[in-house]
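Just so you know, all these numbers are worked out from the coordinates, no wet-lab data involved. Bear in mind the structure is a predicted one, so any value in this text is a computation, not a measurement. Cβ atoms are built from the backbone, for glycine too; each structure is taken alone.
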Structure P
Amino acid sequence: MTDTTFTPRVFSGIKPSGGLTLGNYLGAIKRFVGMQGQMETIYCVVDMHAITVWQDPKELANMTREVAAGYLAAGLDPSQSILFNQSQVAAHAELGWIFNCVARVGWMNRMTQFKDKAGSNAEKVSLGLYAYPSLMAADILLYHATHVPVGEDQKQHVELTRDIAAKFNHDYKTDFFPMTTPVIEGPAMRIMNLRDGTKKMSKSGESDMERINMTDDADKIAKKFKKAKTDPEPLPETVEGLADRPEARNLVEIYAALDDTTPEAVIAQYPGAGWGTFKPALADLAVAKLAPISEEMARLMDDPAEIDRILAVGSDKARAIAEPILKKTYDIVGLLRSS
């Protein structure tokens, strides 16, 4: 076994299904943009993951462009980061199959997200939904990514990625794949529902008032925050007072994430404030931060050919990194190629 030094490299992706929400922005895209310049950054629209449940083909293509537009509108620079959609780089699927043969069924059975999504209908869901964590591992390890910014709910998948890398390296007596590190930091890594602070903000929630869509205009953003559910008590004097107040805690954490500060600093700014003071302040902050992004997304979506061009250029750059890694993986496994 040789000593391998891996180039510091970030990889992460967002699934194009249901539209981008504030949770995608604060928990993912905003962080992706902030990591530019710190190390090599590769960001993906994971459209192959989207089809683990049925998608309307035309809508899937449109949503792929919308996620790309969200990345770009939030400040992702294609000259600093690689931006592409997963299905344009076939090596993802190829390495995904190899990892299907490395991963163990017992590992997949422990994946809590599959249990949550499949529910009591597990026998009728697609095999892809069951096995997609190994494709996620391939997404990451195909680029020898050393760091993956994720929300707390995705940490288990990065741990599985490490298990797959470790087993591959052990089985083939190599150190070819890195032990990827999940990056989980900052406030509001898990954005909650504006109507129920015990539930995660979801693209598929019953009411549009539950979430902030990244396509919402300034008026909608302000209205949703002003009408967000709260409890009868004012804000506490210290952050510890938010412990058993899910709606209050959620709004404070959203404010902190939008303002690049901490919940402690927000409480220090608004100690004992009533909701008639705090919610309008939060609405104004959200409009200032989010409305320019939604406006730029709309402008980008009016020019789909330009989005497609950016994704094509990014796909070429991604393939240039991925294909040598896949070729070496084939050599390690012993898969014969004629040329």
Structure Q
Amino acid sequence: MVTALARPIQRARVVLPSSPVPDLAVFEAGLAWLRAAGVQVSVAASPAPGPLPYLAGPDLARAQALAGAFAVEDVDVVWCARGGTGALRTLTALDAVEAWAAQVSDRRTETLPAPAPMGSVSAVAAHLDDPARASRRSPRQRFDARRRHVPLIGLSDATALLLARQADPAPGVAIHGPVITQLTRLDEGSASAMRAWLAQPDSLPVLRADPGLVPVSGRAEGALVAGNLALLASCCGTPEQPELTGKILLIEEIAEPAYRVDRMMAQLVRSGALRGLRGLALGRFEGCKADVTDCLVWWAQQLAIPCVGRVPVGHGSACWPVGLGLRYLLAADEGLLAPLEGLSAWVARTAP
């Protein structure tokens, strides 16, 4: 069932799986932007304060709100309100909820307590000792497989959630794009690209890089993986670490010094995460100094794969939507990153 991708996005469910919204006026303005684009918006109930001030509620509450958003039958898209931090904790809680639900559905099980909040070290340790998690490459189905055609959209900390949605045995649509608090800051090109996607969600736009930066010439085709560089590094060794063999990687970042960007790239290389990578696209590195670009160019040259620089994807005003898992063409000399298939075709192609 892919009807939600064949018509304009009409209903969005907004979730806070990471940090709370620091400025309610900016958040409300983002919701108004969506409504002006013809989208009906509902916001998942804000949970009680979390164990830490940088979390938008307890881990279990955030996980249940995220999973519940996909259970709403008439929702066309699930949209992250903002990034921040906490998505990896949310996924840990989501795994625990799924495991508990599976046990409850087992007729051989008479009674089971509700899943413990994932706020204590002992609860997390017990979950990580679960033998079913022994294979990092065999994650459980964390999102409703019947709703795999409903896009999840976000960036920054939501990178972990996008990767998790793609890593499910029945993978779901994942869109790397602006969060709600970012919508009113988009430049005209990005705003137009987002409105076009809302009107025709099956299709994603062609991205063109700023001229003048071609770290490595060449062309490549492959499935796209996109995300925040820090989160991609943090996902190394977790079920969310993407398999990048034969794929194209798009990275972006904000306010990081060159030495930290260098450390993240080194971690990805030394962990083997970039083994077999076919192409690299550099998004926007907002608030970063020029030496960050020098660092990234050096790494691109060491990888010796086609690389295109400064495509309009990132934390700032330039942020166009891209689809994880879709086949893309990267043409470095033309400064081009272009989708080769639509979302409906991807959903059909990746059906379990």
Could you figure out which one of P, Q the value 1.9 for distance in nm of label points 7 Å out along Cα→Cβ at positions 93 and 157 was computed from?
P
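Give the label, chosen from P, Q, of the structure having the highest value of percent of Cα pairs over 20 Å apart, for residues 221-284 alone.
Values: P: 13; Q: 18.
Comparing P, Q by percent of Cα pairs over 20 Å apart, for residues 221-284 alone, the maximum is at Q.
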Compare relative contact order in percent (Cα under 8 Å, 6 or more apart) across structures P, Q and report the one with the greatest value.
P
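As an exercise: helix-only ellipticity at 222 nm (-39500 (n - 2.57) for each DSSP H run of 4 or more, over all residues; to 500), calculated from one structure in P, Q, equals -10000. Which structure is it?
Numbers: P: -16000; Q: -10000.
The read-out was computed on structure Q.
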Which structure, out of P, Q, was mean count of other Cβ atoms within 10 Å over residues 77-84 derived from, given a value of 17.9?
P
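Tell me which of P, Q gives 29, 55, 15, 0 when you compute P(r) over Cα pairs in 20 Å bins from 0, in percent.
Numbers: P: 29, 55, 15, 0; Q: 31, 60, 9, 0.
Considering all the candidates, the number was obtained from P.
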